[in-house]
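Input: structures, listed below.
What follows is calculated from the coordinates using simple rules that are stated; it is not laboratory data. Bear in mind the structure is a predicted one, so any value in this text is a computation, not a measurement. Cβ atoms are built from the backbone, for glycine too; each structure is taken alone.
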Structure 1
Amino acid sequence: MKIGFIYDGDESIPNTNNFIRSQHLLEEQYNDEISIIVRNNVSPDQIEAAIDEMAREKCSIIFTTSYAHSIVAKECAEKYPEIQICQATGDNAQEEPFISNYHTFMGEIYQGRYISGIVAGMKLKELIENGVITAEQAKLGYVGSYPFPEVISGYTAFLLGARSIVPSTTMTVIYSYTWSSFSQEKACAEHLINNGCIIISQHSDTVGPAVACEAAFEKNIFHIGYNQNMIDIAPMTSLMSTRINWTPYITGAVEAVLNKKSIEKTVKGHVHGNDVGAGIDLNWVQILELNSIITAKGTEEQIAKAIQNFKRGKTNVYVGDYIGVNPYDENDIYDLRKGFKENANSSAPSFNYVLKDVIKVDEISLFQN
């Protein structure tokens with residue numbers, strides 16, 4: 001059976017490399033039963049041509065891996081009903097028109113973001129106790145790609161994780177308006193560092209923020225990564241990383257097609273029609289290696305406790321005495337005292353409110369057109 005993978009980057013980009021890791025595990029698992037066709041660095045205007053090519057190659061299932069591919073990927077699924085097209089991070093499988101061979105999937109990454117925030121909070125607490133910073137200086141920085149719900153949901157969970165340890169923590173966000181520019185992401189991180197942020201995290205695809213933090217390590221700056229372990233890149237500043245593990249879905253979907261079964265009935269996850277997601281409970285979200293040299297004492301125990309609470313369903317991240325404002329509609333306000341359940345109806349995040357007073361979005365973007 002032929003399987004297609006369409007990437008918007010290549011192995012040099014952590015986000016793409018995270019998918020490639022699962023692709024290689026798939027090859028090891030099924031060996032001679034499958035052959036794989038890969039197209040790297042496919043831009044949104046090239047996605048239809050890439051799928052057309054894979055259709056001519058008689059692929060039975062195609063994985064598209066960038067949100068920017070999702071609209072065209074769904075259109076192509078209607079054009080090729082014999083091919084199962086599976087879109088990572090997509091949010092349109094359940095929208096009309098419903099296409100039976102079009103699927104979406106994503107790990108419930110807010111859980112990893114929240115635990116990352118706990119790690120950051122433990123470090124801030126240590127710095128406060130050691131007199132390095134004051135409680136009022138407990139400030140996080142966040143490099144976000146775009147003001148999408150996926151990004152907003154993630155950085156909100158990150159902040160709330162930190163505030164569960166240090167309640168005075170605040171955060172500044174700056175958008176790079178790109179998914180894969182090393183120089184722009186690095187410049188965003190430098191801007192945050194220069195404006196008093198102590199720990200920088202990211203929802204962006206390069207190691208630019210980690211490099212910026214490492215260059216500033218003498219200022220007691222630290223970093224939380226995404227998609228891959230970044231300790232080798234920033235050994236003096238990278239505390240840890242979290243990532244989505246795409247392997248459970250990819251191997252399950254291939255198993256389903258090989259055995260002529262339904263993908264959604266084969267993959268283990270939380271099913272919403274033709275959409276599947278899961279979190280730490282089913283190993284769709286992973287906490288990567290801790291940098292034990294620089295993480296605060298007691299961090300490992302806090303992580304273990306948080307993981308167990310997620311597995312037992314005991315953690316509601318989006319709750320507290322906060323007011324959130326929709327960045328696209330200032331009249332759309334959400335009171336978090338009533339709580340918000342993320343991923344209740346889809347694998348893609350839907351929390352799209354910026355918390356007043358504790359999160360500042362730096363509107364002086366360096367790169368917005």
Structure 2
Amino acid sequence: MTTAVIIVAAGRGTRAGGGLPKQWRDLAGLPVLAHTVAAFAPLKPARIVVVLHPDDMLRGLDLFNGAVTLISGGDSRDLSVQSALEALAGTDVTKVLIHDGARPLVPFSVIQSVLDALDTHVAAAPALPVTDALWHGAGGYVTGTRDRSTLYRAQTPQGFHFDTILNAHRAHPGGAADDVAVARDAGHQVAITPGSEDNIKLTYPDDFARAEALIRGQAKEHNMDIRLGNGYDVHAFTSGDAVILCGVSIPHDKALLGHSDADVGMHALTDAIYGALAQGDIGRHFPPSDPQWKGAASWIFLDHAAKLARSKGFRIGNVDVTLICERPKIGPHAPAMMAELARIIDTPVDRVSVKATTSEQLGFTGREEGIAAIATVTLIQS
């Protein structure tokens with residue numbers, strides 16, 4: 001099936017203020033109508049037809065530069081839509097989506113749901129259930145209530161099989177509130193698809209402020225800085241009676257050899273955070289040539305890395321540490337390790353993983369000459 005989009009923007013609505021019809025007012029640096037047309041670009045429709053007031057045709061030519069089809073609208077919305085439908089008559093269009101030019105923030109998921117519904121229905125439109133209590137009123141007083149259980153707030157785009165809505169408009173006497181009304185007057189059932197609170201219709205000045213805020217939020221989300229870092233560390237065994245791994249002292253017949261406390265797991269995680277920040281490794285921040293770090297507790301390094309991440313506007317999304325050794329057994333101590341790491345980096349413990357594996361008695365870890373650790377961290381822009 002071939003799909004076309006009709007965007008109705010021939011009105012003179014000025015309740016939103018600004019001295020221009022609302023579809024031509026600036027929204028985040030572009031006319032409202034430019035945002036509306038762009039919302040349908042991922043659909044890659046066969047044609048986009050924009051219905052304009054005759055006085056706005058030159059403005060439309062300048063804005064779209066031939067990227068859409070422009071036609072002049074009529075004296076009412078239904079006449080404008082019919083003009084666009086007639087312009088598509090005789091083409092290979094089989095589905096059509098009809099959308100208000102003053103709804104510039106329609107999510108693509110709303111568009112796609114309508115289009116999908118047309119695979120099994122001749123007409124479909126998005127809507128949101130009414131959730132507020134409804135009153136009747138007169139003279140400033142409540143005069144009654146109304147059941148809201150079957151009420152919906154209508155949105156666009158409203159979708160139709162092309163011939164169905166064209167014939168319905170041709171037979172309609174005029175004066176319909178929207179194209180769903182035209183279709184229903186012709187006896188067609190209209191399926192309801194999910195709407196969105198973001199799919200606001202710009203009508204009043206406050207609507208523009210809300211739309212600007214939504215666009216800023218979307219831009220921040222789309223441009224969110226997410227970093228991935230990994231770290232690797234190795235320490236050899238030496239004589240001793242315990243090893244410190246991820247901040248937990250575990251009794252063992254050996255200790256780990258290192259300039260600090262040789263916590264191989266915490267060192268790997270610290271390097272992963274520095275790596276995600278493009279800030280080198282532990283040696284850059286705590287040089288082993290500096291005697292003050294001789295025997296230092298590794299939580300000092302990890303704490304520094306976590307605070308550095310926060311100072312640069314990042315929060316830790318999750319961490320994953322794998323310890324590679326034959327002995328000691330890590331499983332019984334993993335919960336305590338996870339809790340200690342979570343405490344130091346100030347992250348919920350359910351975002352911290354510590355696990356272990358052996359090297360099947362291969363290599364230096366298999367020969368129990370030392371312990372290795374790898375760590376991965378995700379940093380998310382706050």
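Look at FRET efficiency 1/(1 + (r/R0)^6) of positions 291 and 323 (r between Cβ atoms, R0 = 30 Å, to 0.05) for each of 1, 2: the largest one is in 2. Here percent of Cα pairs over 25 Å apart was derived from just one of the structures 1, 2, and that gives 53; the source is 1. Taking FRET efficiency 1/(1 + (r/R0)^6) of positions 35 and 251 (r between Cβ atoms, R0 = 35 Å, to 0.05) as the measure, the highest value among 1, 2 is held by 1.
Ranked on distance in nm of label points 7 Å out along Cα→Cβ at positions 99 and 155, which label among 1, 2 comes first with the largest value?
Details: 1: 3.2; 2: 1.2.
That would be structure 1.
Here FRET efficiency 1/(1 + (r/R0)^6) of positions 11 and 259 (r between Cβ atoms, R0 = 35 Å, to 0.05) was calculated and came to 0.00; which of the structures 1, 2 was it taken from? Walk me through the intermediate numbers first.
Values: 1: 0.70; 2: 0.00.
Only structure 2 yields this read-out.
Highest-scoring entry among 1, 2, by FRET efficiency 1/(1 + (r/R0)^6) of positions 123 and 243 (r between Cβ atoms, R0 = 35 Å, to 0.05), is 1. Structures 1, 2 were shown, and FRET efficiency 1/(1 + (r/R0)^6) of positions 43 and 267 (r between Cβ atoms, R0 = 35 Å, to 0.05) at 0.10 was computed from 2.
Rank structures 1, 2 by relative contact order in percent (Cα under 8 Å, 6 or more apart) and report only the one at the top, that is, the highest.
On the way: 1: 17; 2: 14.
Going through 1, 2 one by one, relative contact order in percent (Cα under 8 Å, 6 or more apart) peaks for structure 1.
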